[in-house]
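Each structure below appears as structure tokens.
No lab work stands behind these numbers, since they all come straight from the coordinates. Every value quoted in this text rests on a predicted model; they were computed, and no experiment measured them. Cβ atoms are built from the backbone, for glycine too; each structure is taken alone.
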Structure 1
Amino acid sequence: MKIGILQTGHAPEELLPRLGDYADIFQRMLAGNGFEFQTYNVVDMEFPEGPDAAQGWLITGSKHGAYEDHPWIPPLEDLIREIHARKLPMVGVCFGHQIIAQALGGKVVKYSEGWSVGRTVYTLNGQEIALNAWHQDQVTEAPAEARVLGSSDFCKNAFLAYGDHIWTVQPHPEFGADFIDGLIRTRGKGVVPDEQLAEAAANLNHPTHNADIAAHMAAFFQKERA
């Protein structure tokens, strides 16, 4: 199965030599499931020919806001709607979660209550899970057709599903402690409140459910659909 990765931002330059870019992290996360990957740097205006260029799609995180005025956002929203119309499997993470919601009629804002960073506990399908978060923007109004699968005290629309072919998540199941540590050092200082960075740093080695979500995402792509 070919998975097209729509890369909507780049990892901090300081982390690239050791940890790779966002698409590299997702490929490691989903390795061993027989997937073939192709990355499209949509943030740099590199787009596939259309929704049939891959059998499944994954939209990454980004430092950009879904509501910002960038030339690549309108064509990305068009592509999302085309993938949705074809009912091809699509997963969105953080910015990917937000841009899918926005493209399908939801609302994304820079949240007035601030940031969520580091290990965060969510309720997903009635079960508590822990994942790493790194966001201030969030989906405040889910699209009418979306189902809310999970939330946290800070983020009510943290996991969304559309039909049986789109599944999106606000936190970062692809980010391990090493990447969160890197973000704290490269993008956090002076942006995220110091006390939140300190708390995130203190929780770096606490367990997360990254592997469980990776398995779920792989199964979601591989699921047989009518």
Structure 2
Amino acid sequence: MKKLLLFALLIPLFVCAQNRPRVSILGDSYSTFQGYIPEGNEAWYYTPVDTARTDVDNVTQTWWWQVINQAGCLIEKNDSYSGATVSYHGYNNEDYSPRSFITRLPRLGSPDVILIFGGTNDDWAGAELGEYQYDNFTHDDLYNYRPALADLLQQAKQRYPNVKIIFIINSELRKEIVESTKVICSHYGIPYIELKDIDKKQNHPTQKGMRAIAQQVLEFINK
């Protein structure tokens, strides 16, 4: 019993000892790197690097690699997809349900911790907010950000019981998206990290930006 209690205490703090917690990532382009995401998922970061897009040229420079490495944990799954939205609403009003966070949620393996980094493309693609809604979701509801995020987090808690789930909110998003994310995360008791001062090129983190994300995530989970 004492060992089980100790392990339960170690996971939220990311204090990794003999049984190192396994971390899964559910994200968009910010969390991709070619060869480290499922085949068929589009990547923003890859080698050889396109310097017109980014200076991130090695997977060890990504925010999630730095977090897992510095915390001494293990990667379980990284199911990130460039351009992915939490909702089913995509760019140019296209149906993004095949790549949405909701659709990819079941593919995260058996983690101890899940880091969800989303909402950016919902903002950029102009997804409607919709109403705050926490049950009875229809397919049409999930084209709106608020019910889609609620459905995602509800399913995450049901599918991954006893798993620590943390939501990461990008910097420079419109305030309605940020506020909606905070409200819905709070409803489900899911802690969130609101990023700030992230250096970017073409709206994506540079090496400097990746370090800032990693630092802010590590500071949050070590509180």
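A few points about this structure:
- When relative contact order in percent (Cα under 8 Å, 6 or more apart) is calculated for each of structures 1, 2, structure 2 gives the greatest result.
- Test item: Cα extents along the principal axes in Å, for residues 29-92 alone calculated as 40, 28, 18, pick one of 1, 2: 2
- When mean count of other Cβ atoms within 10 Å over residues 133-140 is calculated for each of the structures 1, 2, the largest result comes from 1.
- Entry that produces 2.1 once distance in nm of label points 7 Å out along Cα→Cβ at positions 53 and 69 is calculated, selected from 1, 2: 2
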